1. Using helix-only ellipticity at 222 nm (-39500 (n - 2.57) for each DSSP H run of 4 or more, over all residues; to 500) as the calculated read-out, with -9000 as its value, let me know the right label among I, II.
2. If volume of the Cα convex hull per residue in Å³ computes to 219, which of I, II did it come from?
3. Taking Rg/Rh (Cα atoms, Kirkwood Rh), for residues 36-219 alone as the criterion, which structure among I, II has the greatest value?
4. For which of the structures I, II does the calculation of mean count of other Cβ atoms within 10 Å over residues 60-67 return 18.1?
5. In terms of FRET efficiency 1/(1 + (r/R0)^6) of positions 44 and 356 (r between Cβ atoms, R0 = 41 Å, to 0.05), which of structures I, II is highest?
6. Given a value of 16 for relative contact order in percent (Cα under 8 Å, 6 or more apart), calculated from one of I, II, which structure does it belong to?
7. With FRET efficiency 1/(1 + (r/R0)^6) of positions 156 and 244 (r between Cβ atoms, R0 = 30 Å, to 0.05) derived from the coordinates and found to be 0.10, which of I, II does the value describe?
Structure I
Amino acid sequence: MQVYFVCFVPFVVTIFSSLRESTVANPFNWLNDELASLETRSLVRGRREVQSLAGGCCQIDGRKLWNFAGNDYLGFVRDPVVIAAAQDALNEGVGAGASALVTGRTHWHAELEQRLAEFKGTEAAILFPTGFAANFGTIVSLVGSEDIVFCDRLNHASLIDGARHSKARFRVYPHCNMNALRTELEKSAEFRRRLIVTDSLFSMDGDVAPLAELTSLAEQFNSMLLVDEAHATGIFGDRGTGLLEAQNVKSGNVVAVGTLSKAIGAQGGFVAGSQSFCDWLWNTARTSMFSTALAPPICAAAQASLKLIETEPHRREWLRSASLRVVEALRSQEWEIPDGVDGPIIPVLTGTPENTIKLSKQLQQQGLLVAAIRPPTVPQGKSRLRISLSHAHGEEGVEALIQAFEKFMSPI
């Protein structure tokens, strides 16, 4: 009997262990169901490998396409002058090696910050690892639980997320509705600080914020105004510095945020303002303090791009002209393009995610890569094809785009 018991115990332990393992729930079991739900709503985003090519083109699965999905508005990503600047800096090392606050701020970073301040006409500037980090970190450094943030309904996610994370009271006003914003500001007297945040050129709608009116309201109600110039930098204004310049906005209430990853063709974000403001961000913005600094070759490339923006205005002039031509042509073909589109971002409203995906695939079959934008990036019922023009496309690319929409597509 004793021998039987000794043999039986391991067997029982094995059985109970097996049962226990089979009844323990996998905490990730929900993933497949949620992904399947996204798939049924045409909201799954797949991964693909894209190779950048010269002339505003790319290669996907061995096939060359016109790339109308990127943000390289001035064609600097593959510009030989910009590449040469990055290669020269590469001789001093690949990465920064630490956060800028610790040991990662090289002379490349210092020179670029000074250059950006001169470019934007401010006392100082501070770099961030991304444009998202610049918006998010700046908002959280400016306001807290005793304060209030006013946010345009169509602002970029980085502005919205920063406002929510700040713990400040959060008020969303209808897109570019200054009367609604004024009403909210009139009710905000009890708050310690007030902050208005807006894109200057809206990334999914391609229209422009009324910056002069926003600045006037900010001054009237003693509010701070943060303007994200991500998609406007390099494109607007006589000097190409953005829409603040183009709308002749000059105010001590305004903070300018920008990115190096769109028209400038590099990577990273920046904030330009007074010296005291940039000093405050240097000491409080966690997205800068706890991130490794930008790679020095990136800083060198950005400086080269800034010089080209100033010395080659024909790039942005051609881009603005080409944008107007595409909008007029597509509207004449009866495609639905929202009012107010001004610049290289041209949304073509397509209704449902399913229709948007279908049209995007048809365009790709005809040699064009055009982004299919669906919820949650845009509201329900507002899915769209988002055309992004680049100086690198030239007349050939623009004509290919117009002909593809005319010959192979039919409006909804």
Structure II
Amino acid sequence: MVDVLMPKLGESVTEGTLGQWLKKVGDPVQKYDPLVEVVTDKVTAEIPSDMDGVLAEILVEENQTVAVGTVIARITPAQKSLESVAPVSASPTIVEHQQTVKKPQQNIKPQQNVKRFSPAVRQLAATHHVDPHSVQGTGLGGRVTRKDILLAVSDIQAEQKTNEQLVAITPIRRTIATRMTDSARDIPHAWMMVEVDVTNMVRLREKHKRSFKEREGIDLTFFPFFMKAAVEALKAFPMVNSSWTEDHIIVHKDVNLSVAVATEDALVVPVIHHADRLSIFGLTAAVADIATRARQNKLTLADVQGGTCTLNNTGAFGSIQSIPIINAPQAAIVSVESIVKRPVVVNSDAIAIRSMVNLCISIDHRVLDGLVTGRFMKYIKDKLEAMDDSTSLY
């Protein structure tokens, strides 16, 4: 047999949560068939089989979180796959197991009359004062899972408190909570906000949005204009485009812009790689594509890996000021707030109605200080305020 391991899911990710098993024990599998969903705060990815064979054993239940490299299942390879498996050339997901079992199902049949509980299930049941023997299991062979305990707890509390609604914590929400807690605890955050007059940028977008839609088939939003200014600033101030490690600071040469995308139940952060090589049109197309796939749950692991700085469009929800939490191990995250019209003093003593926006940045103070951050934000401000009718979209 060969072991199926929990794969590494991205930078700084040391564990993953199993979603739904897509194959059952005894099911035949072909190479590249999806075996199980793995959930992180960034993406839900399907882990494929590296060979033809039979799924012999499932070792980790759905909704359990395990470390990268943990054996989660075993496959008995077909003869043609077995011949091609070499101990020194195994993939990151599947490695060779030491023994071959001819009939894998013999040792995995569940006992019908005895309920066995994993340590995680016993601990969860004890925490909530639930007798696990009284819970109907939905796992393999009727085994009680963490999800079953949580559902039982929800039923009990619903009976006790009919005026409250209990919402089960999804794997992605739990992972987001863990990573955000780690970021807020481990990274010394500092914050800055600048005010930008984007009146001319708004006029530029209004001028082109109809013809752009007809010609390109996608909407020209404000966000790609901010993206363009941000990636140019990251090229000019590479320390902002960096990551902290315990031994040194990694300054990234590539500008891979992470963009926050809201789905139905979470916020995912896919990456636009080499964003500094793209025009405003290119950024528009890239963010439209990746946002659509994020909302359709079609992101791949490659789509969420390699981000060097994050840009968040909080203004889409009407926000005018925010303090974002850094997407570790990145050194900075910038939030684009809502564009609002208001009276502004111009030309020293005149008052005019202008389109104004706040740009907010949170920085890792181990990497950046106020001087570099201030220059970085001023660079973005100047780029945006310099946009006019002569600015090219291509």
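Every read-out reported here was derived from the displayed coordinates using simple, explicitly stated rules and does not represent laboratory data. Quick caveat, the model's predicted, so the values are computed rather than measured. Cβ atoms are built from the backbone, for glycine too; each structure is taken alone.
1. Comparing all candidates, it corresponds to II.
2. I
3. Between I, II, the highest calculated value is found for II.
4. Only one of I, II returns 18.1 for mean count of other Cβ atoms within 10 Å over residues 60-67, namely II.
5. Details: I: 1.00; II: 0.60.
Between I, II, the highest calculated value is found for I.
6. Here the read-out was taken from II.
7. II
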